[in-house]
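Visitor: Below are structures written as structure tokens.
FYI, it's all coordinate maths here, none of it is from the lab. Just so it is clear, the model here is predicted, and its values are computed rather than measured. Cβ atoms are built from the backbone, for glycine too; each structure is taken alone.
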Structure 1
Amino acid sequence: MTTPDGTFVARIAGTGSELLTIDRDCEYRNSLAAAAAGAGAPVVEYRPEHRLLVIGYIEGRTFGAADVAGGENIPRIAAACRRLHEGARFGNDFDMFAVQRRYLSVARSRGFPIPAGYDDLAPQLTAAEKALAVRAEGPVFEGTVPCHNDLLPANLIDDGERIWLIDYELSGNNDACFELGNIAAEAQLPKEALEHLVTAYYGTARRSKIARAWLLGGLVGMYGWTLWGAIQNAASPIDYDFWSWAMERFEGAARGFTAASFKDLLEDVQRDD
């Protein structure tokens, strides 16, 4: 919307957010922190009683998958992530293993359909959780950093000088490698592009971090987001094919969890390099 005071984006959150464990108060506070870090749009107004959040409009180009894959943009995306990650900590945490368990509980308790064969991959998820726990560390300080956690290409906006990260409804303190792997998975980046992204973020090639990004943000992320899509498919009033969206993530996770290279990923994330 455009007013005499400028151009803004107003979003009224739909109902059903509680099924997806989205906390609108956290979204508001984290949006403020992201704006202060120079990574997110300025926050103009928040009216929780109306489920309304108003942010400043960022003039720029919304990315598509090809833009994310472009070699010239990968260092810029890494820099945008670091701006956010080096900012003030968020007021909540995001752990995909915990989120996946909550989503599965919601789907089971309400009888929502999930992809056939989903439970068959539970042993791989457990193996990934154990391997990732060996070296759970952040890039700036020990622990987690403020992460967006949902960086599909459409949440990246290029104003010609810097890349902005928008939409913080799933944000929370998390492992930075989840962020990088999630970017790769959502844009369907080839392995070489993921390596470029992780190297640009850390400033040096680190085999353990490349493996961590793909295992955590890629495979575990896709496995968890599958249930987000399944819940939306069953409960959302939005006219969108959430089932196909969920199956795309599930099939990606299944390929990775059952590939011969999965064992190598488990070993590489435990490396000290």
Structure 2
Amino acid sequence: MSPASLLLSLLLAAPAFTAPPYWTLIWSDEFDGPAGTAPDPMKWVYDLGANGWGNKELENYIDSRDTSYLDGSGNLVIEARQPSPGHYTSARLKTYTKFTVEYGKIEARIKLPAGQGIWPAFWMLGTPGHWPQSGEIDIMENIGREPGTVHGTVHGPGYSGDKGISRSYALPDSQRFAGDYHVFAAQWSQHSIQFFVDGNLYHTVTPASLPTGAAWVFNHPFFLILNVAVGGSWPGNPDATTSFPQKMLVDYVRVYQHRRRFYTK
């Protein structure tokens, strides 16, 4: 079967997508395309380099089909690799300069990688400005030593880094996030950010959640980021138990805005 015929058959077999009640889909990437092709350059750009990214990370982020590609089955793959001992490559994609959103429901369906020192994330940064004054919303972070746990966190001035306002969500019955796809979402309004896994609300942050005198910096546009880091001050570095390559599979990213007025300025 030709790539075009395969893609057509996949599209015909896929169930019709319907936006959730009261939400309007304003941006998405379903990652439908031929195997081995790059993510849509009209939607994503790359962060590049091996500078530690403020967290003592070990990976070199590159723009290569070795580390970011469509798999031909409707997924974006971000692949962390170890091309030689002590050296790691991966990818960090962002919608910066392509798309920003202010308030709404931001979600992705993802199958996570696993292993000590592996650090996948789906998150957002505020623009314009400098971190942490511009704000950060971590919709999902996972560190390899916690295979069944993810974290939802916000960062801002006076509550950044290890002082971020965070809560974790654990799968029941010792399940692992690498075992299947899960939907990670943030529902963001003018005075609230809520975090969900598979529709389960587990964390809510409001201005009242902040340290005394701290500013709520979540009333301006943010852009989206997907990445898989290797090593760093939080997850620790890979060890003898870590196998490579490790893949994060992203089925879709979707952004909605609510039809009710309080979800817009």
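Visitor: Give the label, chosen from 1, 2, of the structure having the highest value of relative contact order in percent (Cα under 8 Å, 6 or more apart). Walk me through the intermediate numbers first.
Guide: On the way: 1: 22; 2: 28.
Of structures 1, 2, the maximum of relative contact order in percent (Cα under 8 Å, 6 or more apart) occurs in 2.
Visitor: 1, 2: which one has mean count of other Cβ atoms within 10 Å over residues 31-38, as calculated, at 15.9? Could the numbers behind the result be given before it?
Guide: Details: 1: 18.6; 2: 15.9.
Attributed to the structure labelled 2.
Visitor: Additional query: Compare mean count of other Cβ atoms within 10 Å over residues 127-134 across structures 1, 2 and report the one with the greatest value. Could you put the intermediate results ahead of the total?
Guide: Values: 1: 16.1; 2: 13.1.
The structure with the largest value is 1.
Visitor: Of structures 1, 2, which gives -14000 when helix-only ellipticity at 222 nm (-39500 (n - 2.57) for each DSSP H run of 4 or more, over all residues; to 500) is computed from the coordinates? Please list the in-between numbers first.
Guide: On the way: 1: -14000; 2: -1500.
Label of the originating structure: 1.
Visitor: Output the label of whichever structure in 1, 2 has the greatest value of distance in nm of label points 7 Å out along Cα→Cβ at positions 23 and 231.
Guide: Values: 1: 1.4; 2: 3.8.
Top value of distance in nm of label points 7 Å out along Cα→Cβ at positions 23 and 231 goes to structure 2.
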